[in-house]
Structure formats: structure tokens, C-alpha cells
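I've put the structures underneath this note.
Please treat every number below as a calculation from the coordinates, not as lab data. The model shown is predicted, which means the values in this text are computed figures rather than measured ones. Cβ atoms are built from the backbone, for glycine too; each structure is taken alone.
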Structure 1
Amino acid sequence: MISDLPGPELLTTDEMYRADAFAIAAGTPGRDLMEAAGAAVADAICDRWDVRATAVLCGPGNKGGDGFVIARLLGERGWPVTLYLLGDLEKLTGDAALAASDWQGQTHALSEHCTDRAQLVVDALFGAGLTRPLEGVAAKLAAASHLSDVPHISVDVPSGIDGNTGADRGQPFAADLTVTFHRAKPGHLLMPGRLRCGELVVAPIGIPKGSIAHTSPKAFHNGPDLWVPQFPFLRNDGHKYSRGHAVVVSGDATSTGAARLAARGALRAGAGLVTVASPEESLAVNAAHLTAIMLEEFDGAPGLTAMLADKRKNAVLIGPGSGVSSFTRARTLAILKTDAGVVLDADALTSFQEFPDMCWSAILKTPGRQVVLTPHEGEFGRLFPDLGEHPDGKPGRVREAAKRSGAVVVLKGPDTVISDPQGRVAINANAPPTLATAGSGDVLAGFVLAQLAQGVPAFEAACIGVWLHGEAATHFGPGLIAEDLPELLPDVLEELEGHIG
């Protein structure tokens, strides 16, 4: 669970160091920042739990300094606190040493059994920049946290989680509450880090707002704060033609359902008109299921070219149920020669697995093309087989894919990551596990398509579609099937407008 965030920006560990340095240069001593951080954690603990025996585990760096502050403040509020330190007290330096000097209690050596009698544990061992696996007594305490019923609270990130990528460094601590400062980090939202954090609270500690411009982050939490200025809210003087005409390309007679799911999603998500482009053999089955959605026949790639000569048809989706074939490849290339915004999903992506550069060349021929790719991990691996790993984790993989392809790339999953070719990244965190159901991705593609049809730029269109998808599923709960998703949008959109208003 993620509490309200102070802004959409996500700071990497290096960017957070620069934000701290900016605050210090602006006149806020580092010791004051540490005091504010410790107070934020102590407040969060006292807001959620009553007084109880607490073990505070401190590491040798500044996170350990935060732990000394937390222990002191909890003790001043009447909490029975025992503090354990990994390393030598005399070797602490800087602000951590100052914080330790203010602690009037005993400092015990960290041991494997130091939490055995605790009723609450504060993990202040290692920060977000840890690059090696936990080892020794720290690793044993982390393993024990997964089996414990005692609340565990982590400072900044659970020790053993990479703050930039969310990767496990060995077996990390499992927290019930994580309190971080100023802005969240990518690792708080990316898997598996998000699973380890428990409730995430982002607390202000006095870092000036100007630090955001100073650090120039390129990663963001996907939500309304990121894209509301681009959201196509209804206008009193609007009409269906001003909201765009979306086209969804259907597959053959036995594979039409996916296109209709996407088309229904596009219509519910705001496209003024939606047409299913159908091969002749599929006309009858599509006609039997469509009402408000229109139907138009096409014959191969030349037929799509002719259909899209009507410039009012300004956004096209191909892939759901299209079939993996040279025919789908040819139709995709024909679409990419038009001026329409394009969403490539499912079979339209896999049809290029042996010829990915053919697709990227078609996109890159027109700089600024509004193209969105929506692969899951399997499709991503077929198109970008060399991007299975990246030093910057999932955001790094998607950034490189977007740069290479010239398109906005949406790598779907429980922590969907969206990137544009310029390197902006949005990480989505509102997708419930109920979205793992057949046809869900087709509806998502339709949601994105609707935003392109309404003139939303590709990056924001992808972010909006992904967020709406997650919110709709959350509204429904267990038992969700793909057909439910479009019907949940009216409530989601009403809540969005109320929240913004």
C-alpha cells in the first residue's frame, strides 16, 4: 500500500544524495535532516502502534544515524527501546556520530537473537544504495523477519533492497511499514522491492522544493499528478468528432474477440468514434456483436492504407487476435506509413520477432511519431533479446527499448514501466493481481488507443491508459474478467474528475 506521495517524481539514490546536498548548501545542516528523518519514523510508529518493547537495529552509515534518532525519540515518549549496532560505535563518523552521541542508552552489539523478545523491530541497517548481498548476522535477521509476526519498520528501504531497481540483495528484510524521505525511489514501486516495503510513507524532512529542478529526475510514479494537464476532460463545446476516431484491426473469423474487447475499451475510454476494421471473412461474426462500434471491411495492407486515407481516422490499434504472420507484418507497416497514432500489441509485435529493425525503421522514418508498443515480458524478450538484464533494472531495459524503437514502450506486469525515447520513465503501482486474466491486455491497448485518438501525446496516453486499467480492476475486486474492465471506467472517470476538481 502506498500512502499519498508528495509528488510524482521518483529519485534514484544518486539524485537523493544530490537533493540532500542541495538542502545542506541552502543552509539546512545534515544533522537537522537526520533529526527530521528520525522524527518522521518515530511519528509513523507511534501513529500505528501502542507502546511496546522495541529493538532498533543500526548500521554503520547514515541510516544507522537515523536509527539512533528514532531510538532516542521513542525512548523520550516512554517506549522501552534496546539499540543494537552493527560495527563499532567509535567508527561512526559525521552526522551518524553526532546522532549516536545524543543517545543516552546502552549500545549493544548486533546479534542473531537480538530481536527474539522484541515486540517491534526498526530496521536501520543499510540504505538504498547497498550493492552487495546482506551477509552474516544481518542476513540472518532479514531471514527471520519473513517468519515473524512482530511488526518490522524499515528506514528508507528494507535493508537488502536496491533503491534504484527494487532488486533483492540476497534475502532482504520484510517490512510492515517503510518510511522514506522527500520523494519515493524507483525501488519502492518496482518488484520485488514493492512487496518488501509493506505500507510506504514518504515524509518531508525540510529539503527545499527547488531540489527537484536541481536533480532533474527522469523517473515518475504513474498517476494523475503526472499527466492531468494532458488528460482529455470533456468540454461543453465538444462533440464526438472532436474526440477522435479510433480503428481496431480485427483478426480472422476465429480470432475476433480480442479486437472487440479493445474496441469496447477504446469507446469507454473516451474515443468519439470507434471502428473495427475487419477482413471479409470476419464481417459476419463481428457484425453480430457490435452496436455502437462501427464495422468496416478491408482487404489486406492496401485496404488498410485506403481506409486510413480518411484523416479523421486518427488512431489505430493492430495486434489483438491478428495472428503472427507476414500478413500482420505487412498490415502493420502499412499503418506506420500513415499519419495516425498507432498502438502495436500482441501479434503485431511478435510478427516482427525475426525482423525488429524493420519495424523500428518504419517508426523512426517520421520523428515524433505517436507510436506505443505494449509488450508483456515474453513479447519484449522476442523483440529485444539482448535486454534481458540491465544495470538500471526494468527502467533501464525499457528506456533502451524506447530509444531503439523510437516508440513509447509499455512493459506490462505488476510493476508496468513506461518509457519514451527521450528517457522519461513512469512506474505504475496500482495494478492488482486480478488483471492476470485473458483479454486484459487487449482492453488496456484499447484504453491507450482512446487517448491517442483524443490527441494525447503518446507517453501520457500510455500512462493514462495503464493507470485507468489498474483503477478499474481495483474497483471490481476478485472475479474480474476482461469484459468487466470497460464497464468500470465510468466510476473511475467520475472519481478522477472529482479528485481534480
Structure 2
Amino acid sequence: MSAPRVKSPQLLMAESGADREGHGLKRTMGLFQLICFGVGAIVGTGIFVGLSDSVAQAGPAVVVSFILAAITCVFTAFSFAELGGAIPVSGSSYSFAYAGLGEGTAFLVGWCLILEYGVSVSAVAVGWSQYVNELLHSLTGVQLPAALSAGPSDGGIVNLPAVIVIALASVLLIRGVRESARATAAMAVLKLVVLVAFCAIGFSAFKHGNLTPFSPAGLGGIGAGTTAAFFSYIGFDAITTAGEEAKDPRRNIPIAILVCIGLVTLLYCAVALAAIGAVGGDAVAGRPAALSYVVNVVTGSTVGAGVVAFGAVVAIASVVLAVMYGQTRILMSMSRDGLVPRVFEKISPKTSTPVAGTLIVAVVFAVPAAFAPLDAVVNLTTIGTLATMAAVNVAVIALRRRQPGLARTFRVPLYPVVPLLGIGFCLYLMYETGWTTWIQFVCFLAAGFLVYVLYGRRNSRLAADAAVTGAVPGAGVTPDAAERAPQAV
């Protein structure tokens, strides 16, 4: 059996130019921008749209579900922090898997990231459309016709607002990372203000009796609620996709990841307690736009619904922007390695962004956004994300053994217990998604394996370089690797 094609961290950084300037991408994102970028990628559909689904499963114990989901993320966040500081490149989980587990596994991780960063854009954009309609109704008393604001499965023809938000995000991303970071920071601050204001309103009407029974469905309900709540955390790992555009990434990326997880967990638990404490779990469970409903009940006015809808519009738009950013950088890294077409690695010398790749991503994922329902891929996205997180935890262990001397600005505490717990929690939540989702996921992985065998493996630059030099694939930095940089157009 041949050894797996493993790419060393040194080669990854040499090829990307991660340790030098002038390699195509520009370092413009400081620690504050990274934290805002992480918050922008996380806080959106999950809390504004998905809270009611989590409450329907767990009742008031949804707070426990949020904490358990956060623990799963924290264990893996430690692994992301270690690898993000040690290998500050744009590939995120894909690059970490390439360095620790080999090319085939890395491709499948990148394939799963299409679910997390790509397909989820479509679902998030559909959620944005719903809140745009609610905002229009609260401001003007009218709504967009169903034919132009919903897909065929929801009684419409095309979801035009969902397409528009993807188009706007792509324009910002093409203009440059500095502009995108500023917009993301502004939107992140605004949506945090809206959610804090919601908590203040909800807690003003808090009644302890609304928290009983605390766990109506028992441990099974909490487990199902944890799986539903996990969707609210998807996106924190997008911070690592900024490895080549972050200032002092070895220091700032680990800090930004851990700060984001802590901040978001506190916020989610506070929002859930405020909502349930104000009106009761039964009133929140399964209710569309539950946060707007709570504000209306507490204030006795429909003005609150408009404010919350505005916050949701901003919040979900920032998620689309941040997640599309992550998807283009993942594809750029895979393209550098020859595993996907080379068009995705081309960097515009004018904007220092992957223009062609961004446009392709926007067009491809605008199609399901225009015609698919919101919940069509939520569980599939969740299981794909959990699989990549499990792979990152395994990659930490593999790299500790393979390269113990690798410079690490952050190290996972209580190693190897923490990454092993991260793997265990990920596998548990994957199990909780249900057998139907597993069947879909296995089919998705099978399709990805075929793509790798028929295209990726044959066009791998790592294998091609090894064939020319006679070196062991990925064993070190090849003579020409240090000069390799993203292509300019």
C-alpha cells in the first residue's frame, strides 16, 4: 500500500506565501476585524430563525442544548486555534487535513466544506428573504408577492431577495477584503446591539414559572435540541480561512476563535432565556420569527417586530458575506493544489481578490437559493460540518506525532484528551442527525470520492512535483515551491 500524499505545513505556507508579503492577498484584517468576522459568520439564521426549532425539541432546557453545542465547538475550537496559528493559510480544515491526514481525506474535507460554506449560503439567503418580507410589512404594510419571494416548494416561482443578497455579498467580496471586513464589522456590531436590546426587553417580563417544566422531553429532547442548536454555531471556523489576509495570524487567529465562541455562547443562552422567560417555551416552539413575536407580546406594539426584523436582515446578510468569503478561500487553496479547476486560484492584481472564483460561487449557489426551501439542507450541512470538525481534531493528533517541533503559538490544553473529546462529541451529534441524513451524507461523500478519483488525484500538483523531483510527496519544501504564488489575472 502506498503512503498517503501528505503535504507538510512548511510546504503549505511556502506555496501560499503565508509568511511573506506580496503573494497576491493582502494582510488587512486585525484582531477586532477577525472577531467581527467570526461573529458575522456565526450569528444569523441559527438564532433568528432556528431558535424555535431548538426550543421545540428541548423546551426551556434549550439553554443546556446551547451549552452542549458550545462545548462541542470549544473542544474543536482549541484544535482550530492550534492549527490556525501553526499553519496560517486560507485552506482552513482542508489544509489542516492535507498536512495531517493526506490528500484523499483533505479532498473529502474540502468537499464537506462545500456544504458548510457553500450550500449553507443558499439556506441562509432564504432565511434573509423571509425577514426582508417581514421588515417591509412592518414598515409599509405590504409584502413582496409570493411569486418573487419564495421557491416553487413554498408556493412561489423564484426567491428574488435570496438572489439579491448573494449578489450584493459577491460585489463586496470582489471589491476587496478591507471593504468586506469593514462591512462585516459594522453589521456584527449592529446585530449584537439588536440582540442585547432584545434580551433587555425579554428579561423585563421574565417569569420563573415559564421555565417549568424545564426539560419536558428529557435527555432525548436535550440531545435533539443540541443537534438543532449546533447549526447556530456553524461558521466559527471561517476565521481560519483568513490566515493569509490577517495581521499577525499566528497570534490573532487563536484569540479570535476562542473569543467568538465564548461571546456567542453567552449571547445565545441569554436570548433563549429571555424569550422563554417572557412568553413560555410553548409560545416560542415552532413559531416563525419567534423573536419578533416575543417583543410584540412584551411591548404590546408591532414596532418591535420591525426592529428585530431589521436586526435579522443585517445579521443574516453578514453571514452570507462571511461564509461566501470562506468558500472562495477554500476553493482557492484546493485549486492551488490542482484538486479543482485552476480558475479558483486566480487573484486579481487590481483588487487582490479571487474575482472569477467569487463570481462562480455566487452564481452556483444563487440557483438553489432561488428555488429551494430553507430546511432542505440544514441537517446535511450540520453533519458535513461535524465531519470536518472531527477531521481537524484527528489532524491535531497526527501532526503532534508527525511534526512535534512545528512552531505552535497556541497548544491544545490537556492534550490528547481535549481533541479526543472533540471527536467524541462530533460523532455523537452526527448520530443524532438521524439515518435519513446519514444516507444523504454517504451519497454526498461517494460523489466527492468519484470527483477526486476522476479529476483531483489525476491533476494533483503534489504528485506531479514529486514525479519530477523524485521526492517523497509533501516531505518538505521543493526547490520551486518557495517561489510559487497564486496566479494573477
One of 1, 2 was used to calculate FRET efficiency 1/(1 + (r/R0)^6) of positions 414 and 438 (r between Cβ atoms, R0 = 30 Å, to 0.05), yielding 0.45; that structure is 2
FRET efficiency 1/(1 + (r/R0)^6) of positions 350 and 430 (r between Cβ atoms, R0 = 41 Å, to 0.05) gets 0.45 when computed on, of labels 1, 2, structure 2
Re helix-only ellipticity at 222 nm (-39500 (n - 2.57) for each DSSP H run of 4 or more, over all residues; to 500): value -12000 computed from one entry in 1, 2; matching entry is structure 1
For FRET efficiency 1/(1 + (r/R0)^6) of positions 358 and 422 (r between Cβ atoms, R0 = 30 Å, to 0.05), structure among 1, 2 ranking highest is 1
Structures 1, 2 compared on distance in nm of label points 7 Å out along Cα→Cβ at positions 118 and 134: the greatest is 2
For FRET efficiency 1/(1 + (r/R0)^6) of positions 182 and 454 (r between Cβ atoms, R0 = 35 Å, to 0.05), structure among 1, 2 ranking highest is 1
Across 1, 2, Cα Rg over 2.2 N^0.38 Å reaches its greatest value in structure 1
Relative contact order in percent (Cα under 8 Å, 6 or more apart): greatest across 1, 2 for structure 2
